[in-house]
Structure P
Amino acid sequence: MTQLEKAKKGVITPLMRRVAEIEGVAPGFILEKIRQGKVVIPNNIKRNIKKPCGIGEGLKTKINANIGTSKDEPDLKKELKKLKTCIEAGADCVMDLSTGPGIPKIRKAILENSDVPVGTVPIYEAAINACKNKGSIKKMTENDLFKTIEQHAKDGVDFVTVHCGVTFESLGKLKQQKRVTNIVSRGGAFLVEWMVSNNKENPLYKNYDRLLEIAKKYDVTLSLGDGMRPGCLKDASDSAQIQELVILGKLAKKALKYGVQVIIEGPGHVPINQIASNVVLQKKVCNNAPFYVLGPLVTDIAPGYDHITGAIGGAIAAAAGADFLCYVTPSEHLRLPSLKDVKDGVIASRIAAHAADIAKGINGAMDWDIELSRARQKRDWKLQKKLSIDPEKFEEYRKSSSPKEEDVCTMCSDYCSMKLVESYLQD
């Protein structure tokens with residue numbers, strides 16, 4: 001049985017207990033939220049994850065980090081180093097988005113080396129194999145796609161992105177829209193090319209029951225992908241995006257009945273003033289299923305700094321109720337990320353998630369800030385380093401300057417405000 005099926009029967013599993021312990025909540029709370037489809041625990045039955053996580057309502061906001069090779073950058077060793085960096089920086093999940101040679105080998109290596117849940121996008125491999133072996137994406141068969149999905153599940157993948165809402169109906173809305181950036185989802189684009197070339201409906205939508213069977217067999221969480229997500233601010237919240245969301249809401253409800261855990265993926269580029277309404281709409285349409293947002297980026301003019309634009313949007317989205325943030329790195333839109341890029345992306349998203357958790361009143365979130373602030377008041381630099389979100393950077397900055405007195409920094413030196421008044425304010 002899946003975690004969802006067990007929750008429906010009132011069975012608290014060891015995995016539920018572990019997540020409850022991590023979150024500081026009662027196991028019964030986790031069970032009830034899973035039963036309602038408001039929380040998921042991505043964990044394939046074939047894996048024993050060292051650092052499992054719950055994603056959804058009432059829990060800490062989680063972070064996903066994307067890694068994976070490309071045709072131009074096919075080095076597996078680099079990606080395994082990125083995996084290690086992401087986990088050390090505090091990512092809760094990773095996704096392998098590899099499109100370079102040897103995708104199965106890369107996926108298995110990432111699964112073997114990951115302490116956290118791993119996600120994939122099977123349409124990438126299915127489409128690339130069709131191009132390589134048959135000469136065109138349009139020659140991919142429906143069976144090719146589902147065999148690829150099942151192979152990912154057999155290998156132990158914990159969650160898969162499946163663009164089930166890319167249908168002729170949502171595509172029709174897109175054509176009416178006259179977007180600035182039409183489709184920016186790679187998986188969505190692969191499916192549209194196949195659909196239009198073959199004049200056939202999306203097999204992930206048409207044969208959704210087959211997808212549910214695979215997911216149920218391995219307890220793979222479905223991340224219902226947003227193939228129609230906006231790729232720039234001008235396209236945000238349009239009818240193509242909303243139409244797809246309505247479709248995903250119906251599919252999520254069906255999955256819940258079937259015993260399959262579901263996450264809903266959300267928009268990538270959204271003006272600040274539209275973010276909260278997008279989250280509220282998703283929760284309404286999708287029966288409060290966990291919401292996984294890609295950023296969102298709040299401006300289009302900052303290539304090289306999109307970890308910042310994504311963190312701004314992520315904080316607002318999570319504070320409004322989003323549950324899962326996909327990190328954005330400084331190299332977004334420019335290149336495959338470096339080791340430094342992935343670390344910067346994870347840290348930026350973690351800051352956003354934590355800020356939102358304070359706003360949401362998540363258990364223990366504010367305690368971390370209070371503890372660090374007390375250490376700052378005491379000028380306890382060792383404890384501040386330990387408590388900081390990036391101790392390595394803390395140490396780097398601290399060592400780069402030499403205050404005359406050890407208990408202050410070079411910003412204020414002898415004129416440290418807290419030091420000046422502490423004797424007067426002591427009890």
Structure Q
Amino acid sequence: MRILSITAGAAGMYCGSCMRDNALAARLRKEGHDVILLPLYTPTRTDEINVSEGRVFFSGISVYLEVKSRYFREKHAWLDWLLSRPWLIAALTKGSGNTDPKMLGQFTVSVLEGEHGPHLKEVENLLAWLENEPKPDIVNLPYSLLISLAEPLKRALGCPVCCELQGEELFLDGLPEPYRSRSLELIREQVPHVDAFLAVSDYEARFMAGYLGIPSRKMHVAPIGINLESHGPSSRAPGGPFRIGYMARVAPEKGLALLCEAYRELRLRDLPPSRLEAAGFLRGEHRDYLAGCERKMRGWGLADEFHYHGEVDRGQKIRFLQSLDVLSVPCTYDEPKGLFLLEAAANGIPAVQPRRGAFPEVLEKTGGGILVEPDDPVSLADGIQQVWRDRDLAARLGTAALDGVRRHYSAECMAQRTLSVFSGTLDAANVNT
């Protein structure tokens with residue numbers, strides 16, 4: 001099958017959706033399919049071999065300028081060439097990582113207006129490039145925020161268009177008005193142009209069906225998966241302090257402050273001096289949030305038991321996970337993916353998570369963790385305490401996690417389910433033509 005898969009860069013940040021798109025494309029290629037992974041906005045950053053194309057469409061620089069000035073909406077051959085250079089985009093967006101919806105309302109709407117908005121030139125440039133490429137059998141969009149490409153791509157290429165659903169509702173709900181309402185209106189208007197939607201979890205499928213008004217016949221589930229190479233059970237010698245880990249973006253909604261409170265609760269009980277280890281990308285606007293967590297730990301006399309490791313690459317991430325006794329990322333919202341749970345499971349690390357979003361289905365399928373009440377540090381402490389006190393339970397959870405992630409959440413499983421949806425969509429399209 002020849003597949004055109006579009007992905008969206010996140011300004012140099014390790015992005016869960018980018019990594020998932022890259023892992024899927026790599027696995028599909030390994031199984032013999034012809035996949036073009038085409039980045040939009042910025043070059044993508046992954047913690048594995050990057051299989052995306054070496055050029056970028058809808059340059060983040062161009063999109064910004066086109067919203068701000070009509071001059072940049074016109075075609076200027078030399079300038080358009082320059083602004084689409086990956087090295088320039090990477091240099092000018094390095095370290096920005098700004099995906100804060102409060103700052104991006106106008107740009108979100110402008111992209112969703114597609115060929116009827118300020119980015120007509122970008123759509124035309126993409127279609128012109130595709131004219132010289134082999135015609136794909138199917139097109140896959142990375143999320144509904146790029147649904148405006150469905151109609152022009154289907155018209156130009158004459159093939160079905162699919163769209164992933166990877167948790168963009170958190171971004172959309174964070175948009176200020178009137179941009180939130182307008183964005184949802186534009187997405188819903190363009191749902192008919194998409195042949196199939198692929199949600200990354202059962203939770204996401206249920207939620208987005210109502211949120212975006214997607215007919216049930218178009219909704220499918222293709223669970224997220226990871227490349228299991230190099231992952232494996234820890235060989236750490238027994239003994240030493242109990243190590244509780246957090247591995248995700250450092251941001252209020254991911255729940256690091258809640259985990260700090262749960263750790264204090266555990267230390268007020270009978271947990272001896274232990275370790276709370278955190279790792280993940282930190283945006284500039286969230287430095288004060290991290291400082292607040294550190295300040296609380298210091299005020300509780302626990303400063304020496306907390307350490308932030310910064311952003312970690314693939315090798316560092318695996319070593320970090322293998323050093324833990326338990327992982328917890330107690331999100332304060334309904335997380336639809338939970339990539340960090342799969343990565344922990346792949347290293348035999350049990351998890352303690354709030355009963356919300358996709359966490360219940362992931363832990364049910366893997367059997368690798370404990371569910372607790374959301375937004376409740378005492379309940380979270382109770383769950384972690386079970387893992388600490390009962391080492392046999394911890395071992396059983398870790399073994400189940402390893403087996404479960406291999407059976408349900410490998411890159412191979414993700415590719416097989418995605419291909420099943422693609423094949424069914426192609427069959428339906430052929431029947432209707």
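Every number here is computed from the coordinates shown, using simple stated rules; none is lab data. What you see is a predicted model, and the numbers here were worked out from it, not measured in a lab. Cβ atoms are built from the backbone, for glycine too; each structure is taken alone.
Summary of values
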{"quantity": "Per mean count of other Cβ atoms within 10 Å over residues 17-24, the highest-valued of structures P, Q", "calculated": "Q"}
{"quantity": "For mean count of other Cβ atoms within 10 Å over residues 313-320 computed as 26.6, the structure of P, Q it came from", "calculated": "P"}
{"quantity": "Origin of the derived value 0.15 (FRET efficiency 1/(1 + (r/R0)^6) of positions 121 and 249 (r between Cβ atoms, R0 = 25 Å, to 0.05); candidates P, Q)", "calculated": "Q"}
{"quantity": "Origin of the value -14000, where helix-only ellipticity at 222 nm (-39500 (n - 2.57) for each DSSP H run of 4 or more, over all residues; to 500) was derived from one of P, Q", "calculated": "Q"}
{"quantity": "Which of P, Q leads on distance in nm of label points 7 Å out along Cα→Cβ at positions 289 and 329, largest value", "calculated": "P"}
